[in-house]
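Novice: What follows is a group of structures, each given as structure tokens.
What follows is calculated from the coordinates using simple rules that are stated; it is not laboratory data. Since the structure is predicted, the reported quantities are computational estimates derived from the model, not experimental observations. Cβ atoms are built from the backbone, for glycine too; each structure is taken alone.
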Structure 1
Amino acid sequence: MTQKTEVAHAVSAGVDALGFIFVKKSPRYIDPEQAREVISSIPLFVDTVGVFMDEDPDMVNEIVQYCGLTILQLHGNESPEYCQNFQSRLLKAFQVTPEMTPETLIPYHDVVSGFLLDTYHKDKGGGTGKTFDWSLVDKLQLSKPFVLAGGLTVDNVGEAICKARPFAVDVNSGVEKEPGRKDPALFLKLVDEVGRADQQKE
């Protein structure tokens, strides 16, 4: 998220959490000053997620405090030891490949609140706009909640939920008009599709 007006539309649509990307090379980067101003407009019980990638932990903690972030989402090569630098709830992102095994995730189980599973790209830590094979999730034998990401849109999010059965979904480009600018109509349709898929799971 980068704009107060879009935050208001997202909250009105019923989203549970809003993300703010503090990775400078991302087209959706937001600086801490702007993020703090936007986050100040977010009501209670909507989480604010700070997305970081191989950032200095002291800098991360400073931004968390300054902006009022409630969850961290780490998209780089952060080690389990690195993850111990934070008091905030933490999601560690992994790019899923057919070769990935449960052993990849086990070292993180005691230091994160959950995992974010994304599409593999050799040069990007996320934001590919591409889906991955959701059947690969089962073989990871996850014992923590996981968030499903990677190319999710209003057209495929229902199928993704029914097949992968995630705790939550992370949608970015799938509700955008252009990088960093969200479409209010797509927010509403997305929440509707997620609700419908949740009912089918029960």
Structure 2
Amino acid sequence: MRYSLDHLKDKTVGIAGCGGLGSNCAVSLARVGIGKLIIADFDVVSESNLNRQYFFYDQIGELKTKALKFNLSRINPAVEVEAHNIKLTSDKIVQLFCYCDVIVEAFDLSIMKQMIIETVLSEMPDKYIVAGVGLAGWGNNNSISTKKFDKLYICGDFTTEVSESQQPLAPRVGIVANMQANQVLEILMSN
């Protein structure tokens, strides 16, 4: 089966959070040639992020949005990256992502995950949202899947949340982030 990714140049994806899920998902989308990414986060790169996030040692202390925008430009300079260094609220989500074709939820905290999902589903019902849950620890690959609830897709194992005993590690975080990117691609190629 032959297909073309050319129409992705006209698509915009919003990514809420630039940590493990967001940075790795953004990299995958840049590699397939998405036209525009709107990224938002308020955090800075720390050494503890480097085990699972798409940043480098010399970027420690930089804003995640600034560092990720730079990294994405090195991967694919044709991708337009609009970076916002802010803590997202319901109002800001609607403002920033209103022109996106798909929105990716990539937050650490469950309360923030709930907030963006509820905001998109209630205030932006025409938008698709792809979320990630249950990605801590290692192993058990077959437990990770994607579930669809109308325009909401959730990737993960739905059980292993991040805690002191279950840390987020690169392999499972990367799997879920790439599942999110793959789901975004499936949505964009189907619409």
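Novice: If we compute distance in nm of label points 7 Å out along Cα→Cβ at positions 78 and 118 for structures 1, 2, which one ends up with the highest value?
Specialist: 2
Novice: Sticking with this structure for a sec: For mean count of other Cβ atoms within 10 Å over residues 62-69, which of 1, 2 scores largest?
Specialist: 2
Novice: When relative contact order in percent (Cα under 8 Å, 6 or more apart) is calculated for each of the structures 1, 2, which structure yields the highest value?
Specialist: 2
Novice: When Rg/Rh (Cα atoms, Kirkwood Rh), for residues 86-173 alone is compared over structures 1, 2, which one is greatest?
Specialist: Across 1, 2, Rg/Rh (Cα atoms, Kirkwood Rh), for residues 86-173 alone peaks for 2.
Novice: Can you spot which of 1, 2 the value -11500 was calculated from, given it is helix-only ellipticity at 222 nm (-39500 (n - 2.57) for each DSSP H run of 4 or more, over all residues; to 500)?
Specialist: 2
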